[in-house]
Structure I
Amino acid sequence: MTTHGHSSATALERPVRVAVVGAGAFGTLHARAFAANRDCTLVSIVDHDEKRAAALAESVGATASHQSIDDALSSGGIDAVSVVTAGAFHLAPTLAALDAGASVLIEKPVVLTSSDGRILREADARAEGFVMPAHILRFAGAYQELRHRVRHGAVGAPRALSFRRHRTADHDTLFPDIHPVLMTMIHDIDLALWLTGATARTVSARQVEAPGRNQPLAVWAEVETTDGASLSFQVSWSLPSGSLPDALEVIGDAGALSLSLSPRLHDFDAATPAIDDTLTPDAAHGALREEIRTFVDAVRFHTPPAAVTLDDALNGLTLAEQIIRSAEQNRCVS
């Protein structure tokens, strides 16, 4: 065992045996990405909907399908589990997988509360396997290039970062039980901490309510860090259709960087004309496949990945909770 409680055995000499928990839209993308990785074998698709699990298993060539993670684990022979369920249902399958000796790739947010985060951290610390948060944007080329330039002094010391991420109004129906900060802004919170290594000192946020909605229409947040930098976040679930480019600006004391990310490929005969050519493309090695390659390699070599850690995700969750508290109470928090 390593000093972190994880195995330091030699590399696996066979494919990593993977189960995917969740057969929805993004679970399907995970399953396809694992199926395309030559270093792993899909042994189970798990979903409470038996027919949906079986259909996805057949389409990606998985060995079996199950209705629960316990059923899948009881069959033995699972090295790794990808948890791609709704956020409220992340913790239970993750704990079960860790208890069975498997490593876990868990979609964001890894959990919805800091109290669950503490349970997850304790389970990870005593487990033979490890937890890797699925913060996909860390594996996207554009964000990696921007971070490389920041780290190599392109803007001097970063002093102000701003993030904008707007999604369609149907997110309020698709995700009625999760706050937009935890579902959408969490991407930018993770990017901000990844780019700067900063710690929040004060948080001031406002949210805009609208009649008939489950969650706020929009949330604006301003964060002052302990080193005096400013982080600004904008998120909304407001668009009738289509998209606005996700935007990021980094202002330093010696320059600036700007990134605007939107689909570059459009199919005007398709029901959804904008094609994701960056994160989850069908033909290219996009960010999702790179994230899954990193996870599979970490399992093969029994080494928790350094690219994104559970502590990274839980630090982001702490800041997300501060932003939500500030927005709901309409006051500055620290």
Structure II
Amino acid sequence: MQVTTLKDVANQAGLSVQTVSRILNGDNKEVWPSSIRRADKVRAIAKKMNFRPSATARTMRSKKTRMVGVLIRNTADIPHTAPTNYEIILGIYHHLENAGYEICLVHQSDIGKRSRIFREKMLDGLIVIGDMQPAMIQEIRETFNQCVWVDVNVYESQYCIQRDEYAAGRMVGDKVLEAGYDQLIWLTRVRNEGVSHYSAVNRFKGFEDAINSVDRPIDLRSVYVDDQTIAELDSVLGAITPQTAVVTSGATGGPLMVNWAMSKGLMPGRDFGLATPDDCLSLHEIDSGISRVHFDRLAMGQQAGKMLLDQMASMSATSTMMPVRWIEGFTLGLTARQ
């Protein structure tokens, strides 16, 4: 089967190869009605002739691959880490696709293995998502000049995006206290000792500051659970009363507590309070009634895509702290004030 070339399309359209190339690559200025009609005609001819541009030829000509990597904290031993990153990746893809870029996932393990991504010039830029060790961050810096840091322990003046985790912790603390609860349990699957990611540290700091801002006695316990102790929540949590509010440090803890309560014949919002300083799409679909702090991860990804495009165009992009908002839900009841 004969392959249609750019020259074939140009001959059929009666235009120069350069003009047809600009049109099909989206670089043609289509301002006047005549130029719009001409461009539509070229695209129709190219489609009819089954013309497919050569990415290899384009790369050689422009010195750009039109490919952007998205580095996630995912290795062979933790293949399903941070599924909430999917929402961020969708936002990145939506923004970069409109600019003519494709994305490919890069795994954390690719750094140590020095895969082709790190040995060859395959990407025009990189967006890093999630918790990364300092040595990995340094290697990324040495390999990629165009890089945006999303939800990483890197927050400089430009090309960084973080969630305002302190505000999230402070907000959930204020809401729980406003509801009148005075026995609080911070339920976490992250041990306090050795915690490195800013989200865990800043959430709890904001929560603590909210508690310290009131002039009434508050009983606060921080409880760690893992896959082994989840089955022992009865003994871990102890006796829960209507004066108790459980605040789960992450979004996945909310459904866990709802299921536990159902197994005991308890109802969050009636028999105890329940809230979380986090949110994700799965929580919205499964337990949308949980009182929580919301982050727009899709918008976070779109902002990351825009930042990288600005950086690749040698434009500055001020770092962004993503705002939070409260979703009332119905798991912080009025029982505590009665």
Structure III
Amino acid sequence: MKKSILFLGLLLALFACNNTPKPEQENTQQEPTAPVTVTEAIQLLTDSIAMDSTDAHLYLNRAKAYFANEQVGQAMVDINKSLQLDPNNVDTYLLLADVYYALGDQDNIASTLNKAVEINSLDARPLVKLAELNLLQQNFNLAIGYVDKALGLTPYNPRAYFVKGMCYMAAKQDTASALKNFQLAAEQDDRFYDPVQQICRIYAVQQPPYAMEYIRKAQQQFPDYPTARYELAMYLQSHGAPEEALLHYDTLLMQRPDDYIVLFNKGYVNYVYLEDNETALNYFNQALDINPKYLDAFYNKGRVIEQMGDYAQAMEIYKEILRLQPEYQLAIDAVNRIQNQITE
């Protein structure tokens, strides 16, 4: 299913009523309840619908569950049933817009969100999604207009500030305005990772004296986000702490052992910063075992072999890269460099 950082992942929240009387004090210790899987949630909602087929919210919640489980067709069926029962529920139209996005149907996204605005002009959520859509379509001024209208309705709106920051980054390369909006988004919701990630990336480029502290804090604040650890490792490797960067890459590989980009980064750290060609070559080969067409790993493998003095093998690697991608400039330069060395 297509995904974008501009559309939050769908979060399924199912609320169950519990009318059981509270236990006596001595019975308050209970076994923890196992989390309900999406498949189990679908079955529970199906059972509930069998008991009451006129409840639009049951169909909406099951549609959310289907969508979270990437069962888009079933989600659409339940959305349509929910709208038949309750045609004025903004939440249903918001989910329908997400489904259309997954299907790549941008025209229907816009009409669906405009319908939601028509139903409740005081609800800022469809306006923010319209801003996201226009950002994707590179209609930046229109996107900012939707954001400003949403903020006029709901000043506490971290998603709106995030989208506005992305507009400034994409449209005007206005890093200062983008940073301001990302900071507002992060301040309003300290659980919202996307603006924090963008702030980390801005600081990684600008390198203010507090950049390291902020990026470290971001990783500590979002320990379950692999990209937060990755951003920290990238900053560490280029700012005098390659060994610490490798430790973070090792942690990422424990979580995702087949992440060829992390394996490549370990090779790059060993090659560039630690000058350990043998170890670097090993990691580049591991990355290529997983993705043989990852040209950055292929090129750096060639660089290591060239540095180790095997010009013939390095030349073969560079020529193979150019066969796969004739405009890969680093490989072109490498071929010319070796040819010049041979003729000297």
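Quick note: the coordinates plus some simple rules give every number you see, no bench work behind them. All values reported here derive from a predicted model rather than from experimental measurement.
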Of the structures labelled I, II, III, which one yields 0.96 when Rg/Rh (Cα atoms, Kirkwood Rh) is computed from its coordinates?
-> I
Figure out for me which of the structures I, II, III the number -10000 belongs to, where helix-only ellipticity at 222 nm (-39500 (n - 2.57) for each DSSP H run of 4 or more, over all residues; to 500) was derived from the coordinates.
-> I
